[in-house]
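Since every read-out is calculated from the coordinates, none of them should be taken as a lab result. Keep in mind it's a predicted model, so treat the numbers as computed, not measured. Cβ atoms are built from the backbone, for glycine too; each structure is taken alone.
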Structure P
Amino acid sequence: MKQAEPILSLEKISKHFSGVPVLDGISAQIMPGEVMGILGENGAGKSTLLKIISGIYQSSGGRISVAGKQVKINSPSDAKALGIAMIPQEFNLIASLNVFENIFLGQELKGPILLNKKAMRQRTQELLSLLETELSADALIEQLSVAEKQMVEIAKALVNDARLLIMDEPTTVLTSQEVTVLFKLIEKLKAQGVTILFISHKLKEVKQLCDRLMILRDGSLITIEQVSEINEQDMARKMVGRELNQVFPLRSEIQSQQALEIQQLSIKGLLHDISFSVRRGEVLGFAGLVGSGRTEMAEAIMGLRRRHSGKIWVQQQMVSIHNIKDALKHGLAYLSEDRQGCGLTMNFNLPENISLISLSQYCKGLINHRKTHQTAEHYVKRFDIKAASLNSELLYLSGGNQQKVYLAKWMDTQPQILILDEPTRGVDVNTKKEIYHFVQNLTEQGLAVVVISSDMEELIGLAHRVLVMREGRIQGELKAHQINEQQIMFLAAGLTSQATTTTLQRQESEHE
């Protein structure tokens, strides 16, 4: 029986940026209808390789063949013509347009005279129904959550019936229910002969979904293996090239002094009487499904959203926070879940990004660029940021290194209360470990840390307490042994059990 021809063949693919090697001779054959996992630490070259396949970058050397024919992929249009589509890790959507306009951007359906908007709306709604989302084809992108934007990117990739679909961290902002829907869709596409390249830092997902996996390290191919013949521990070891010690550090001792207290914070239609407090040295976790109000709560505390009621105490003093400047003055810092959309300026270099919020301390008439570079050097060493140079634009850094720059940017404001919204979205297992230990180091110094996360394992391993939100309200509180995936999901779904009868403690009981 004749062996099937590879849908994609890579032969000695290399890539350099400003003379710095990023990929070094990657060769692989991808078969029709298989799901190939691609693993590696941030900076290993995964996204660069996929951008070459999808025409965003051009390789510095090597050859690509599609269905046995050598091809040149000089642009995303070339890739599309070959049946290749990519769901990017960072969104490529126009905020001022609606969902169907984004999905058909550049490939609009035309009627006899004008654009056929009816047909585009109908096709978009079909794709959204396939993804089991209640999104409207007419919804504006700027009004969508991060998870909803991810669904739009997936629909955008499906519109052309691609035969090779590239997924770069597609599940990082999705709920478990949405991930289940996506995995069912992948199995359906696979049965239709569609090939999928699947990047994920969630090793359980790779084990569950993929047929084979490719592991990259420092731009080189380490191995290609059948998923059935490798466990998660070996995956992690081959990714980092060494044994991984405990990912989560030991929790710090909570201090008696209250760092932040929120009383009856409300936003009409979004948040309802949110009350909680967090002490110095404590990690307070927030769990909940998409739309539960966690991000809106953080934005309201930071003055990024107008609240209709609510009081804020910082270090036991009532404060007035109406904007980000007020929040900074009172020692608050906030890492948004959307680091590229809200946190970083991608065409700025490292010193420019790190000093952007704290710029006043570098100015005496003119910006002291020598001092901003010294500060950047300090944080590059402190966070082990991998970049070709300090002058590298953020656009060319991996997702994990971008996240470290984002952390450095806020740490340069000398905060006392740090709010982290999905802090390890799109970062590898080793960078996660670095971030977790950094959080522990901050709590040992007496900082209070609030972690909003959709990663159950992250909340269980990191937080002293977890508050679970549902429909804009705090549904319940979990402490110590109560913090587990089942109890978090019970509360997030609006259910209760004997193990979740502990209700949120008010300020006076917390001080007992």
Structure Q
Amino acid sequence: MSVEQGTPPGRDGLFRTKTIEQSLRDTEEPEHALKKSLSALDLTVFGVGVVIGTGIFVLTGKVAKETAGPATAIAFAVAGVVCALAALCYAEFASTVPVAGSAYTFSYASLGELVAWIIGWDLVLEFALGTAVVAVGWSGYVRSLLGNAGWSLPDALAGTDVASGFGFDLLAFVLVLALTAVLVLGMKLSARVTTVVVAIKVAVVLIVIIAGLFFIDSANYSPFIPEAQPQPSGAGLQSPLVQALFGYAPTNFGVMGIFTAASVVFFAFIGFDVVATAAEETRHPQRDMPRGILGSLLICTVLYVAVSVVVTGMQHYTELSVSAPLADAFKAVGHPFYAGVISFGAAVGLTVVCMILLLGQSRVFFAMSRDGLLPRFFSVTHPKYGTPYRPTILLGVIIAIVAGFTSINELATLVNIGTLFAFVVVALGVIVLRRTRPDLPRAFRTPLVPLLPIVSVAASVWLMLNLPVETWLRFAIWMALGAVIYFVYGRKHSRLTTRAPQGE
């Protein structure tokens, strides 16, 4: 039996790799090729669009009041640095391997097929749950705006009822189906819709920042770093894994509270990695992928820090609202009009967050299908629009149903652990590929390898350890299910297996 394509002699087991050259050749097959239509600006807009969501409107107040006080601005900066470490690794891979699939494709080329399957399966969960959670959140904002206008949906169509545990969220269901249709019709249309929505969302954020500057009271910044307080201990499955394993209990406030806050606000940055899933649809990926990934992250970090500075200056951190801090801060200074502006911005902004997460998932699913790890039926692109319409429609319908029937708030942390796991794999992949393929032309090179990727891994693992034990158990169950599917179907149908007898 011949050695599988891309696998060096002696590495024909679970960790067989697929060469970058073969990955690039696969993108040239007419029936399985994605249309190239995106620019660096499109990628930056995608990144800003998916990152700026409810986090900037909600998380700032919650973290300031409970964890860091005015030093929340520093916590956002720290979280931005952690994301930047991962972003530098993503930028090297995305410019070197401009193929759909993001971390899945990167790990296939460096760490092997089993790792690639695991990370692909992980990303499918991350993007699916992320899309559903955001759709439900969007529905809540829209119902609130409709309520302000005197309109309301019947209770049976306004989401899952907490008391009965049953209901249908019609707005979330319709949103996901509508965005699915937009994605099927083409990436350029998706990019245009995203550009308009992101422009509105960023304008709202800038209005909040500029208007809020006029209501800042410097006395609210004292103390900038409040005195440290022990954090209430979690119990059982709700406690952080680091506490269950080592007995370490994080603190609120103080210098260490800033890092505790960073582990919370980090999740407001989740999504910039989805830019990498569009590498194959970018006209000049070697040049534009690093610009899109790093540019969007920089813009979002600056906006997050500015918003946290404004909101903690408008109202003392002890008085901030947890559910709607920005809106309530403006109400506190006698300007309720801005509360409506903020709600409108959040509702509009979440639309594009939902669409880009759905885009990312369909691209990962498409890439896994093209490699044979999932049925090849799903890797055929639309003859007119050049989009992976089959997985887009399948996943869109499934997620629409999930969003319609489930509140899934308790599953949201699975999105976080999935993202951090992907960060770890990509950073390790950069180190491995530098050793195994030093000859590859790299349009962008991650600096200080292997030091910077190692620091990135350590930072991501630390944040993962701060997640609840319950989240880890759910993640382990999903991974175990994925392992079963891989050994029953994926390994036998992988193109590395089916190509081998032909001596390719």
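Have a look at P, Q and say which one yields -9000 for helix-only ellipticity at 222 nm (-39500 (n - 2.57) for each DSSP H run of 4 or more, over all residues; to 500), as calculated.
Here the read-out was taken from P.
With Cα Rg over 2.2 N^0.38 Å, for residues 178-345 alone derived from the coordinates and found to be 1.30, which of P, Q does the value describe?
Corresponding structure: Q.
Cα Rg over 2.2 N^0.38 Å, for residues 354-465 alone was computed and gave 1.35; which structure, P, Q, did it come from?
The correct label is Q.
Could you tell me which structure in P, Q was used to calculate relative contact order in percent (Cα under 8 Å, 6 or more apart) as 34?
So the calculation was done on Q.
With P(r) over Cα pairs in 20 Å bins from 0, in percent derived from the coordinates and found to be 23, 57, 19, 1, which of P, Q does the value describe?
Source structure: Q.
Ranked on mean count of other Cβ atoms within 10 Å over residues 34-41, which label among P, Q comes first with the largest value?
P
Rank structures P, Q by distance in nm of label points 7 Å out along Cα→Cβ at positions 202 and 282 and report only the one at the top, that is, the highest.
Comparing P, Q by distance in nm of label points 7 Å out along Cα→Cβ at positions 202 and 282, the maximum is at P.
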